[in-house]
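Pasting the structures in now, so scroll down.
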Structure P
Amino acid sequence: MKIIKVIIVEDDKEIRQLAESILNNEDDIDVIKVFSTGDNFLKEFERIEVDVVLMDINMPGMSGIECVAQAKPLKPHVQFLISTVFENSTYIFQALCAGATGYLVKNTTGDKMAEAVREIYMGGSPMSTQIARMVVTSLGAKQTTAMHTHQLTLRENEILDLLAKGLMYKEIASKKEISTETVRKHVRNIYEKLQVTTRMEAINKVYPKSV
C-alpha cells in the first residue's frame, strides 16, 4: 500500500493538531511534518519528500497563496490542497492560479479531509460543495472582477479583504505583522489602482454582490 506523505502548513495550533491527528489515523496517510508559517515551510520544502501539502491561506508573514506560488515551480509533482476559513472567489481563483489543485473550507469533516488528500494525490481537484458552487456561480462575474483583482498584489488583496471585514489599520498591521504606515501605503495603492476614494467603493468594486 502506497503511503501518501503529507505536510500541514497552518498557524492555528489547535487546527494544526486536529488535522494532523485526523490524517495520521488513516492507514494510507502519514503527516511527516507540520509548519506554523509559510516562511518556515519554504526553508525546508526542497529537502523534504512529500506528496500533498495542506496549506492555510491567512498566516503571519507570507500568505499561503504566495507560498504555493513559490513552492509549486520547485516541485511541480507536489499537490497543494488549500484549507481555509475564507470562502471568497478572489482567494479561490488566486490559489488556483498560484498552483493549488484543491480547496477546502476548515469546517470540512475529518473523513472528507482524508478523502480530499487521496483524491488530489490521484490527480483529482477536490473542493468543498460550497466552494464548488461559488466557483460556478461566480464565473459570470469573474471576467469583470478579475480585471480589478489582478491589478492588486497578493498583499493588497489580503489587506482589502481585511478592510472588508471591518478591521482598522492598527488591527491589520498587527495581524499581518507590518507597520500601520505600511498598511496606509498599501491602501493608498489600492485606491489609486482601483480609481476609488473610499473603503466601501474599493470593496464594492472588487467583491460584487453576486459572489
Structure Q
Amino acid sequence: MMNVYDSKRQYMVETQIVARGITNSRVIDAMRKIPRHLFLDEALWPQAYEDHAMPIGEKQTISQPYIVALMTEALQLTNKKKILEIGTGSGYQTAILAELAEQVYSIERIPSIAKRARKIFDKLQYRNIVITISDGTSGWREHSPYDGIIVTAASPNVPKPLLEQLAIGGQIVIPIGEESAQDLMVYTKEDINDFKEENYGGCRFVKLVGEYGWRE
C-alpha cells in the first residue's frame, strides 16, 4: 500500500521527469524507487518531492529532481560499470547512480556530510557505494579509469585529473561557469586527448572547491 511519500514520488516522476523529456527507462525507474525524503532532514520531508533544490546543511544542497535525472541520463549508463561522483552531498544522486552502475566511487569534501550520507546508504542497504573524504577535483586515481564521472558542483573548467581518469568512450557531466551563470556540460572522451562537447543548458550549483576548482 502506498504511503503519502510514495504517492508524491510517483507524481514527481510523472510531472517533473517524464513530462520534461527524460526517456531513459532505467533512470525513470530509479527515480520512482528511491525515497528522496530520507536524504533530507525530517522537517523538510513534506517538501522532498517539490520542483527545486533544497538545503542539506554546511551551505550545500540536494539538487532539483529534474537536474538529477538529466545528469544521470547524460552519463549514458548502459553497460557502464564504474562511476566516479564528485560531491556526495545528500547521497540522493549517489543512490540513483548505484541503481544503474555496478560500482560507485564518491568523493565528499565535508566529513559531516559524508558521514550522514553513509548512514543512509547503510539503511537502504547499498553495498556498491564507496565514499572517501578528499578533494574531489583531484579525482580518485586508485580506481580509475571510470566509465563515467559526474560532478555535482560548478567549476570554472573541467579539472584535468578528471579528464585523465575517464575511460575512452566515457562521459563527464559537469556544471561549468561562475556562481551566477553556469552551463551543464557533457564531455565524451573519444581518444586520450580528444573530447566531444555538448551543452545541456543553464543550471545552478554550489561552487566546486579544490585544487583544480574554486579556492575557498
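Only the coordinates and a few stated rules stand behind these numbers; no lab work does. It should be emphasised that the depicted structure is a prediction, and the values quoted were computed from it without experimental measurement. Cβ atoms are built from the backbone, for glycine too; each structure is taken alone.
Work out the source of 15.2 here, i.e. which of P, Q gives that when mean count of other Cβ atoms within 10 Å over residues 53-60 is computed. Structure of origin is Q. Structures P, Q were shown, and Rg and Dmax of the Cα atoms in Å, for residues 45-108 alone at 12.2, 35 was computed from Q.
For which of P, Q does P(r) over Cα pairs in 5 Å bins from 0, in percent, for residues 5-116 alone, calculated from the coordinates, equal 2, 13, 27, 27, 21, 10, 1, 0? Source structure: P. Ranked by distance in nm of label points 7 Å out along Cα→Cβ at positions 69 and 165, structures P, Q are led by Q, which has the greatest value. Computing helix-only ellipticity at 222 nm (-39500 (n - 2.57) for each DSSP H run of 4 or more, over all residues; to 500) across structures P, Q gives -7500 for structure Q.
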